[in-house]
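Next up: some structures, all given as structure tokens.
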Structure I
Amino acid sequence: MAEISTVIFEDLRNELISLKIKPGEKIQEAEICERYSVTRPSVRAAFLRLQDIGLLEVIPYKGTTATLISLSSVHQMIHLRTAVESWILRDFIAMDSSPFVLEELEHNLRIQKLHIQTEQVDEKEFFRLDSSMHQFWFDRTRCGEIWNMVQKDINYERFRMLDFVGTQGYQDIVSDHEKLLEAIREKRTERIVPILSTHLNAGLARMGNLIREDYRSYFKLDEADNNYWINYIKKLSEG
């Protein structure tokens, strides 16, 4: 039971983060049992693990639903990541890196550019490339565990994917990465905070009305929250 339960957990986790299973969508135990040819205990064990990490809400006798995205959590993670990653990038720039180190980042950027030139961008692969670029300087500065903490924020990861799927703002992301690499190459530490802050907040700015309209059902918002985010996102979009 343990092995198949883990397979179900991993598969559903990927589907929830990639938004194949949408926030607020109901998931039927019976359908998952049939899909994997297993009994309910294996599926329930996987569901409970997904509930523990915040991806599912399991209500006995009522059903199981993919959790909604907390915009407040996304907002706070962006602030936290901007502060922490800025220091990490400054430490990375201060390191005596060989040309091979910069070439790895340049290679990643070249692959990103190739991907966004295709007729249909693979958002999962672009997500991986984007993540691996940022992870690179976390790892090089011996801060890989901090990056792992960022990756475990379920709300933020799903929001990033929704930004890719909903806005297709790949060119903006690649342009920001080019600016970051230029600052790294020229050791311009004073440019890191403004570039990174703009880059990490751009998803909220791009999503704009989509959060309040097309994808309103994906988010956990009450009326007071909604008014706050209308004004906050408007300022980002105008800024």
Structure II
Amino acid sequence: MTESTALVVGGTSGIGLATARLLRRRGATVHVVGRTERPVEPELIAHWADGGDPGQIAAVVDKVGAIDWLVVALSGAEGAGPIADLDVATLRRAFDGKFWAHLTTVRAALPRLAPTGSITLIGAISARAAMPGTAGLAAINGAIEAMVKPLAAELAPIRVNGVSPGLVDTPWWSAIPEEQRRSYFERMAERLPTRRVATAEDVAEVVALAATNPNLTGTVLEADGGARLAAL
């Protein structure tokens, strides 16, 4: 992997950062993109841009140059809640922050992607589970994951895959007080077949596999601890 270059958009926290660290340890040159400036380790090359802004993300891509592995790990904190109470404007904003940002990033990176390269999109298991209060999230992540197969066919030989995480202990949950969050995780872990809440590093292993394995394309890998099998 010493000659490979990875671009992880949404790579300054959570699953994206864990993936960036893993690819760097495996010898890749790794560029990370975040919306807000924050410290990252010097082994990672940091850029600051909004993945949903075509001009900003195109400028980053031009700085990076040739890309072997594009990982899009952008996420947002909105979109959850009972459908009767879900504000449509909030849901549109949530689509902007995740779905449209994924699509904008892919389009911007295409001219720089190596023919033997890959695109890995990060959705969520809400796209295929039946969890009350997640219809908005299911729509957003379902739209992302629905792109994988047609893009894999359209962009071949560039490989396109998705990863569908379940419950993961990342800063996405940071708005919830620590004690309340831990209590929730403990209750959910009891219901998961794996009996544990995933770490960002757990999911990063799957993302790295999707990005680097030359025989994987058109696949959404479910890294959800069995959440789709449980009544959550």
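Coordinate-derived values only; no laboratory data. Source: prediction; values computed, not measured. Cβ atoms are built from the backbone, for glycine too; each structure is taken alone.
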message = Quick check for you: by relative contact order in percent (Cα under 8 Å, 6 or more apart), which of I, II is greatest?
response = I
key: Test item: FRET efficiency 1/(1 + (r/R0)^6) of positions 10 and 66 (r between Cβ atoms, R0 = 25 Å, to 0.05) calculated as 0.95, pick one of I, II   = I
key: Test item: semi-axes √(5λ) of the Cα gyration tensor in Å, for residues 98-209 alone calculated as 22, 17, 15, pick one of I, II   = I
key: Value -24000, calculated as helix-only ellipticity at 222 nm (-39500 (n - 2.57) for each DSSP H run of 4 or more, over all residues; to 500), assigned to which of I, II   = I
key: With distance in nm of label points 7 Å out along Cα→Cβ at positions 82 and 162 derived as 2.8, matching label from I, II   = II
